[in-house]
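These are the structures in question, set out in turn.
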Structure 1
Amino acid sequence: MSSIDLISITALVRKVQADLPEIVAKMINDSHVEFVAPKEKIRNIVTLLTESVQMLFPESVIGIDLEDDKYEVIYMFWSHLNNFLCQVRVSLDGPEPSIETVSDIIAGLEWHERETHEMFGINFEGNPDLSLLLLPEELEGQYPLRKIFKTDRSREDESGLSQPKPRPKEGGASE
């Protein structure tokens, strides 16, 4: 690869700010930048990143439940060639949060979006397969990483996890 393929993280921030002024850039350090984008601009920022950064690979899509029907989705991208990490943070509101998919822009994000949908109930509009990936069918429509999710421990025996041991009383003796 020639040096023409390289882009500095500072040059990337300048390009994003010039092309998409509604997106806020936060330099975390000299190899990590965070872009805060309105959900309507997710496809624009991901497209710009893929066009501007050679060999940009998806690392993950992370959901966060902030409570009171407020969520965040964080997309993580790594460029081995340029040796930096880009993350794109998007805020979502409502009991049924949704955002457009970017899995058609960057191959490999389909499964990350699917898992985030399954665990948080975030709908990725246009994702071709948001079926269950990890959870049993009886949990479809329930989102275990939302803070309001309650477990009744009815499947604890199936989990293979050992039962919690009683805590010792003061003085070190247990019952």
Structure 2
Amino acid sequence: MVASLPLVLFPFCLIAAALSDARRFIIPNELCAALVVGFGLAAYLVGMDLATFGSHVLTAVVVLAVGFGLFCINVFGAGDGKLLAAIALWFGWPGFMTCIVIVALIGGALSLAICYARAATRRFPAISARFKPLATLAATQELKCPYGIAICIGTLLTVQSSPLFEPLIAQIL
């Protein structure tokens, strides 16, 4: 039953990160740290060899570096980069490529939807008066997007690409 802990922790942390990002535009460091610890437990439980473990860590380091670069040029939030790096640990290379492509597609759709919602609530104030989250969105001057939502959805849609989940599920069954 210990094998079920990482399987519960992973989606819980992703959903909590998405909700936090949607509410406050912040992804707590504790959620990213929990994902890293959960990966360590999952790797131990499935008996991951050192070379594969190193590959997963290297993938996460590269993703963290790219995320930091995107943060420096104000494309990404720091929490988004850290969350993606923690997710990259779970997927490794090349499994993370599937995940990041889906995340990018969902993120683009989310960004367009937010832009259209922002424009609609400014053009039709009666809409934003009825729905408080839209009023908050319309009042935001920056073009911020809670990308944690896209990261969560894209990751959960591609979770089968992670080499950890099948062995963990097999241990439970």
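Rg and Dmax of the Cα atoms in Å, for residues 17-112 alone was computed and gave 13.7, 42; which structure, 1, 2, did it come from? Working through the options, I get structure 2.
Can you tell which of 1, 2 yields 69, 41, 32 when Cα extents along the principal axes in Å is derived from it? Answer for the origin of the read-out: 1.
One of 1, 2 was used to compute helix-only ellipticity at 222 nm (-39500 (n - 2.57) for each DSSP H run of 4 or more, over all residues; to 500), and the result was -6500. Which label is that? Source structure for this number: 1. Determine which structure produced the value 16.6 for mean count of other Cβ atoms within 10 Å over residues 49-56, calculated from the coordinates; the candidates are 1, 2. Source structure for this number: 1. Ranked by relative contact order in percent (Cα under 8 Å, 6 or more apart), structures 1, 2 are topped by 2, which has the highest value.
We did not get these values from a lab; they are worked out from the coordinates using the rules stated. The shown structure was predicted, so the numbers you read here are calculated from the model rather than taken from an experiment. Cβ atoms are built from the backbone, for glycine too; each structure is taken alone.
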